[in-house]
Every structure is written in structure tokens, then in C-alpha cells.
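What follows is a set of structures to go through.
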Structure I
Amino acid sequence: MNVLKSFFKQKETLLGISVAIAFQLIFVIVWLTGYDGVYDRTDQFSVGMVNNDAALGEEIINELEERNLFQVEVYEELNQAKQALDQRDINMLIHLPGQLMEKIAENENITFDYYINQSAPTLTKQMMETAANQLNDSFNQQVREIRDSQLAESIPEMAAAEAPNEEMEAMTEEIATQVVQLVEENMQGNPVQENIVKTNDKEGFAVTMVPLLIVLASYISAMLISQYLQFANGKLTNSYSRTSLFLGRQAINVLLAVGISLLTVSLMYLFHIEMDQHFFALWGFQAVLLFSFLTISQVFVMLFGNPGMIFNIALTATQLVSSGAIVPRELLPSFYQKIGDILPATYGVNSYFSLIYGGGDLSADLAYLGIIITVLLLIAILIQISFYLWDRKVLNRKF
């Protein structure tokens, strides 16, 4: 019993219990609020349309826009639309070929191409493939209705116009109507065939988990490093100035970012994770990502000391939700989309999709990470200055 009392008198024991409770509360609250109503926001997905048919294609696009299933973006050129898909500006691209009515009239097969970028979260790819199948069924129904309507109007009128008198006109029109019915019955039930084109495709399930795995492992590593560096910092405060300790800490962050990233990249190569970029590009990016995690995690322990771990736990949960590693960012509540814009994990996930699958804009993601690192380092410097001024104020009071 005395041992238990002694344990509970130690602040580290109480801190450990507090962190465990906070971990449970934070993850449950963040994940359940972040993923609530995900399937109610599928209309936030963007679908690009390239139409080469001036008549029927326009009707198909108008019908899709009226149904409000997705955000519809119309492109003039197929190559332009493919580039937008490759950079993840749209989630799927649909190409409507030309001369649709002519092919329908001749009972020819029509193929709509559905391009789906595989350089995206797994849920996005699955939902887009399901949407392509459902949209193709809908397009078939729409094309059948238009085809049948036009046949029912045009053929009887044409036949009646050729009749020599009014009595023969009525009879001819009736016969033509029966002919239309026979034609409709013998025409293809599904005139539109789907062709799903998977761009930036890679085989294997393990590779799909790499963005989530690397981001999670990197941030937890950074969080632990920052915590233990804070412990070391506390023990050295009487031996060195705050400025020296701060600069030494940043130097260690840089060295660890480079060294641990080399281990991370080597492990990916060891397990045959194929990359779209060469070894040094991957190593360099991972070092920048890990350093960004170190700069953000150190801010909270510098401000709050050991209790800063709770803020880092909250950031772990928030970044996993808002980054789009598990659920596409388009399906998240607007709060998590906006907060994800200022957190490094979002750009880490985006970049790993680019590094593994191709596509995306790696340079833009690196630029955002650079901005985040700069802002966080400035915040850390301001914290050091405020502590320095506080020490001077306390010192002046003593004397």
C-alpha cells in the first residue's frame, strides 16, 4: 500500500495517467466528429466532363448537373482534363465521344471512358469506380429515353409526309408507329458501354497504406523526440544559455530528420515499395516532412513542458483525420478541411501519393511545408524571446 501511495505522489505517475485518459478522449472525439456524415458529403467530389457530341452530350451533362450528385467541371480538351485529374483537381474524368445519335441509329456500340486517378485515398478510388458504374447505368437510361423519343416522333412524321392522301396518311402513321416499337425492341438495351481507365495505377495493397503509415510513424517519432529533448533541455538550463540550448536543439532536429529519414526510406526499399521518384528525392522529402513535424511538436513542449504532450496527442488525431490519409478530405466537415490546410500531415500525404503513384504537384506541397516550417520556427523564436524577457524581469526584481 505504501508503494502505491509513493507512486501516486510522483507527478510523472499522474502525468502518465492524464495522458492515457486524454489519448482516449481526444481520439474518440476527433475521429467521431471528423468522420461523422462522411457519405452525406459525396456531392463535394469533382467530376470532369469532356464532351465531343454537341447534341446528346450536352443533354447528358445538363442532366448530371441538375441531379447535383457531384461538382461538375466541363473541359474543352481531353489533355487539359487529364492534367487536372493527374493533379487531383478532379476525382474522375468522363469522356463522351462524338456522333452519339448516329451510332445509336445504326445500333453501334458506344463507349464512355471513365478515368480514375489511383494516386488518391483508397476510399476515393472505390467510390469513384462505384460511381462510374452507377453513372453509366443512368446514362444508358437517359440515352434510351432520348433515342426512343426521337424515333417515336421522327419516323411516323416522315412516313405520313410521304402518304398520297389523308386516309393513307393516318394508316401510314399507324404502321410507322408499330415499326418504331419493333425497332426499339430489337435495338440494344444498353447502348452505352463503360471503359474504366485507371491512371497512375500500382499493384498491391501494402503500398496503399504507405502514406498513412509514414505520416503516423513520423509524427509520433517527432513527438517523442521533442518530449525527451525537453527533458534534456530542463537538465541543462543551469549550464547553458537559452539561446545556446535552442540552437543546439534545432541542430539536433535537423540531424535527426536527415538520419531517421534515411532509415525510413531504406526500409521502404527493403520491403520493395516502388516509388515514382528516385532515392534521393524521397530521402530529401521525408527529411523535410519529419523536420516539419519536429518543429510543430516542439512548440507545445516548449510552451507547456511535459503537459505539452497532450496537445501533441490532439494534433496526432487531428492530422490523421484532416490529412486525407484515411478518408478523402472532400468528405470531411469544413472545419477539418480548413485546419488540414495549415497542418504538415496534409502535404505529407499528398506528396506520398505523388511519390508512390505519380501525379499531383510535389513542388507545391514542398513549398507549403517550407512555409509551415518557417512560421513554426518564428513562433519558437518568439517563445524563446518571451522566456528571455521574463527571466530578465525576474532577475531585475531580485536585485
Structure II
Amino acid sequence: MISLLPFATYYFCYFAYNGLFNPFWGLYLESLSFSPWQISLLIALSTMARIVAPGFWGWLADRRRQRRPIVVATSLMAALGFLLICLHAKTFVWVFFCLALVHFFWAASLPLVEASTAHLTRSEPGRYSRVRVWGSIGYLILAVAGGYALDWLHLSSLPWLAFGLLCAVLWSAWRLPEVAAPARARGQTSLWGTLRQPPVAALFACCFLMAFAFGPYYTFYSIGLRQAGFDKSAIGWLWAVGVMAEIGVFWFMPRIMGAIALERLMLLSLVAAVLRFSLMALAIGNPLLAVLSQALHAPTFAIHHAASIGLIHRHFAEQHHAKGQGLYIIFSFGIGGSLGGLLSGVLWTHGGVPLVFSLSACAALIGVGVCWRCLRPSRQVLATS
């Protein structure tokens, strides 16, 4: 039996890097005197890479029936790419080139690891969240510690800290066991046939709209908090509040998934997103409401993500799992996140926090409508939940 410990370690290191990068990278770019549009474009590179990279790497992994060598090689290339930023991060063109390289390789590994983890926990779907929660713990630690570290060391040290964490990701990738993609069985639905199913199309639409709503959040939330008077350590703690709520939900997800249908969890996550981004638009500077909006990260990210993974695992045949995870990344964080982040960069100078987070709330509201009309539990699911 393959141990899940290396996967938990990988999630911890991978999301520890995200815990440093997501809250503070926008502030670092702002310190280089880049414009709001340049900042949104550079941050959107991580989501734009997810439009192309996961599909390519997922196809390659399924074709070769090997995932670990791709995870190790792309983790190495991402670390080397970020080293170039450490050595010279002064001009927009240079940072753009290096980040494009980093994110093309960085976007490769997570869908492959997700597919392997989902496969190993397929007999107990809720166990996936018990493994994935270690990523949230890593994110939490670095979101909090990163704020204090950058107050002490200065923002200019951020690229070197990020590079160190990418080296930790490479180490954890090297420790992963191989989980071979299963061979295609006769009579199973083709990938295109699966994508044409109405519930699958509705699922990807909901994922797209949620990621679109998160685009402004990942681009301008920290900048908005700084403008509202929060210092870097307080910003780190606010990001940590969201992750602490996420950890609690991930830990109890086996019970939640046993009691509530995945389609209903998806609807709950989108309703919570409407409330969350509305609070950000209206009262980002209110400490109590800021904590409340971050606590809603539990349904808007943790429940949404677990429901998405579960529905993809249900609808896609085993030999298509890596491609299914790649397509999830493409439609959500790739296309959805890129468009949301770039549009927020255009709108930021015209309306700032209220305008861009109202855009997020509207996207989530459309998602509520799609989910309510098109993504409902089947009678069989209701009978077993």
C-alpha cells in the first residue's frame, strides 16, 4: 500500500510557497513602482499559465502513464526560473519573462499530484481532504510568518525567500512515489463524450465563475488592505484567518461529504462567495467584517475545491483523471482567474476596492444561478447521501 505521507509533505511545501507568494507578491511588485495594470498582468501570469500547461502536462502524463518524473522535472525548472528573478528583478520585461517561465512549469505538478491523491483515496473520497489539509497548514504558517519576516527583512528579500521554498517543493517532489495512470478500458466514455455531458459542462462553468471572482482577490486584496491602513503583519494574519477556516473544513470534509451531496456543497460555496466579496466591496477597512469575510474562505475555497475534485472524480473515467484535473485547473484558475485578475487591473484605477470586488460578487451570483438550474444531485446520489 502506498503511503500518503509524501503527498501530505508535498502539499505542505507547495502551498507554503503560495502562502508567501499570494499575500505579498502584489506588494513587492508595487514596491518596484509597477502600475496597477502591470501588477495585474504579472500576477495573472500564474493563472494564464494554467490555461496551457495543465492540459499539456496532464496529456503527457496520461500518455506515458508516469507522473512523478514530470512533477520532479517541472519543480526543478520552476525553482531555476525564480532564481533568475532573484538575480535581477528591476524591469517589467525581465520579471514578465522570468515569471512566464516559472509559471509554465509550476502549473504542471499540482494537477498530477491531485490525480494521484484522488486515485489513492478513491475508496474513501473524504480522505483526500485529510491529505490536502497539510497544504493549508503550510499556507497558514507562511502567510503569518511571512508578514513578520518581511517587516523585519524588507520586501526586497521576498524573491529569495520564495526561491528557498521552491527548493523545498523540489525536495518534496523527489520523495513522491509513482502512481501510474490506469490504462484505458474498453467501452468507457471518451474524454470528449464526458465533456459534452450537461452536468460536466455546468460544473466547469461554476468553477470558471468562482475563479473569475477570485481573480481580483488574489491581485488586489493585499493592496486594498494596505490602503485601508493594515500593516504587513496584519495582512498576513487576515490571510491566515481564511486558511485556518479552510483547515477546519478540510479536516471534517469526510463527514460533510457523507451528509451533503456534492452538488449542494457547490451551491453553498457560490452563495457564500456572493456574501464574502460583497463584504470586501463595502467594508474592507472594518476589522471585524474583514475577519468575517476571510472566515468565509472555508466554504468559498475549501468546500468548493473538495466538491469540484469529488465531482471530477465521479464523472471522469480513471484513465482521464489527470486530464480531468488539468481541465479543472484550465477552466477555473486558468481562464477564469486570468480574466478576473486582468479585468480588475483595468477597473482598479476607476473604482478601486468597491468596483473590483463588486465584480467578484456579480460573478459568484451568476454561478449561483448556473448551479441552481443545471447542477443538481441525481436521485441515486440523494439516496446514498
Structure III
Amino acid sequence: MKLALPGGTQAFLAEYWQKKPCLIKGGIQNFADPLDANDLAGLAMEAEVESRLVVRMGENWDVQHGPFETFPSTDKDWTLLVQAVDHWFEQSQALMGLFDFMPRWRIDDLMVSFSVPGGGVGPHVDQYDVFIIQGEGKRRWRVGDKQPLKSKTPHPSLLQVEPFETALIDAEMAPGDILYIPPGFPHEGYAITPALNYSVGFRAPSGRDLLTHFADLAIDEERYNHRYSDPDLRPRDKTGEITLPELNRLKSNLTQIFDDEATLYRFFGLYLSEAKHELDLAPCEPAYHQEEVSQLLEAGVPLYRLAGARALYLAGVADTLFVDGEAFALPQGVAEALANSDAPDTALLAAQPQALEVLTRLINRGYFFFEEA
């Protein structure tokens, strides 16, 4: 399966990425769905999997959250959406692999939806980039230009915007067509026939998100307890005034925190490696011993990273591997091998016995696994 972007990946990123939407007809030639509606319904019945059912009833909307035991019997105006399908359905990994030219930490997850005719979620605006791949069936998509639109909440779990008249893109999508939408562009899609759609979303943390999670780290690790002090305080008449020197001292209390680059960068590794959705983790039973792992590596038995698990390292500090919100000390070459490939080079790993203890721990916890014959 190959992704055909207009002009190639470099030209696409230069012309379209975070700039303007793009419809790519036949973006994936001879597209074959990795799953069907029954597979998606089965995932939506599992408690660990995040799913929603959106039903349109004229001007009204209803949203239900899974797990589900039954689905609507009507043949119009509903859609089932399942998050992080790439974590649970191995066959969907090929779709995620199409975007290997992007930084791994930016790629979020694969959301898959099944819609009957008329099914959709209404006009809305996303604050992240998304590639929508059309699978089985046909769907009409409209994408408008960036513009001020009033928010609507027809249901507490559904955030829409008011309808937009002029569309930059108004097209019917068939299997293999791809729609790229940057942040901030309003869009809406409705199924014409029963249809499957695959949405690859991208992580775009806000400053508020970063501050909130960094504060959580500071609290958990009991950091930055330094308090305001003023040993040179003098009596004054304007007791209601906060003076500039006092403001600068208060500001210094904050800047000291963000000048702590070692902690700040480690936080980025921890935060960006953490999966937003449940992983299909299966700890090894019985657990591998280090000697067994060493023998398997030396024998060249393929090693793979768990679908959806994030493995990252920091530029200039490549002796730490961040996996699902945790930090693991590893030699630079090993950390890079584990992070940069879904199937790390076992010969390289076998030549690094000092990494064996940590690697065995990661395998036993289910983040990496051997595919033994």
C-alpha cells in the first residue's frame, strides 16, 4: 500500500501542511479495507475501547458512549466512531505506516467510523491536522475556509459550529480517496452509501495542556518549592502597591522553573510518549529471563514494538528511551533503534549486553514482543 501525495511528501508538506486543505483523488490505489463494519462493531463492544454512536434526528442529535451491546436498526442518519483502532486491530497498522515520513510523536491515533446514509457528526472544527481516508462506500465532504463561526452544542458530547455556505472543497469521496484538513478549517461529511472512513489525527498539545501536565510532574516529584523572599524590605506608605522589584522577584520564581532545561526536556519525553488511549498490553506469562532474550536476539528472532506504543528519545540526549510516559536508561544506539523502527535491528540489540536488563523489562511488560515461529 502506497500513499500518493501531490508532488511527493516534500512538496505536499511545503504547499499544504498546516496551510490549506487538499483532496487527493486516488491517493491510495486499489485500496482494500483492513476491517469491515462487523469488526468495528466488535471493537465497540469492548470496555477498553473508546467508542461513540452519533445519531441525527432531524434538528436534534444524540450521542451514546460504548461499550455497546446493540446498534440502531434504522438504515439512516447514524454513525459509529471508534478511537485508537490501530492499538487493537493489527491489520490497520499498514494505514499508520503510510505516514512514516512524519515525526512519530506528532501522530496520534487511527479513528475509524462506519456510517449509514446520512450519518455524520455535523459541521465542526478540529484543532489538529487530520487525513481522512475513504474506505468502503461513498461519502460527501465539504470543507470551508477559516472563518468566525458560532459554536453549537446540540448535545453535551457533541461540539459543532453553525453551517458554512462557501466550500473550498465539496466532493464525493470513493475508496482510496484522501482528504487532508489542517487545523481551523470547518468541515462536515455525510455518508451517501454505507461507508467506512479512516481518520489519522495528529497530536498538537496546547500551551495550557503542557502547563497543566508539567505542574502535575512538579507536584508528583515535589519540585520547585522555593518561596518568595524579600530580606531587603523597607517600610513604605503605598501599602496597596505591588512594586516593580517585587513583580520581578515573583517573575523570577517562574523563570527559574523554565530555566531548568533538564527537567523540562525530560517532561517533554514523558508527556509526548504517553498514549492517549488504552494499549492492548499483554505482559509476558511466564516472564522472559535475560538469558532467553539474549538467545532470541542472537538467533535473529524478529522483535516488534506493540501497536500504538510510543517510543521516543530526545535530540542530543539519546541515552534515554521514553515509552508510554516512563523513562528508561539505555545506550544511545539501542534507544534510537527501539524508537525509530517498528521492528528494531536484533543484531544491533544483541551486540549491546548492557541494555539487556532494560530491554527484558520492556518485553515482559508487553511494549515489545518476539514473533517466534
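Only the coordinates and a few stated rules stand behind these numbers; no lab work does. Everything numeric here is computed off the predicted structure, so don't read it as measured data. Cβ atoms are built from the backbone, for glycine too; each structure is taken alone.
Worth a mention:
- Computing helix-only ellipticity at 222 nm (-39500 (n - 2.57) for each DSSP H run of 4 or more, over all residues; to 500) across structures I, II, III gives -27500 for structure II.
- A value of 30 for relative contact order in percent (Cα under 8 Å, 6 or more apart), calculated from one of I, II, III, originates in structure II.
- Source structure (of I, II, III) for Rg and Dmax of the Cα atoms in Å, computed value 19.6, 61: II
- Of structures I, II, III, the largest value of distance in nm of label points 7 Å out along Cα→Cβ at positions 123 and 291 belongs to III.
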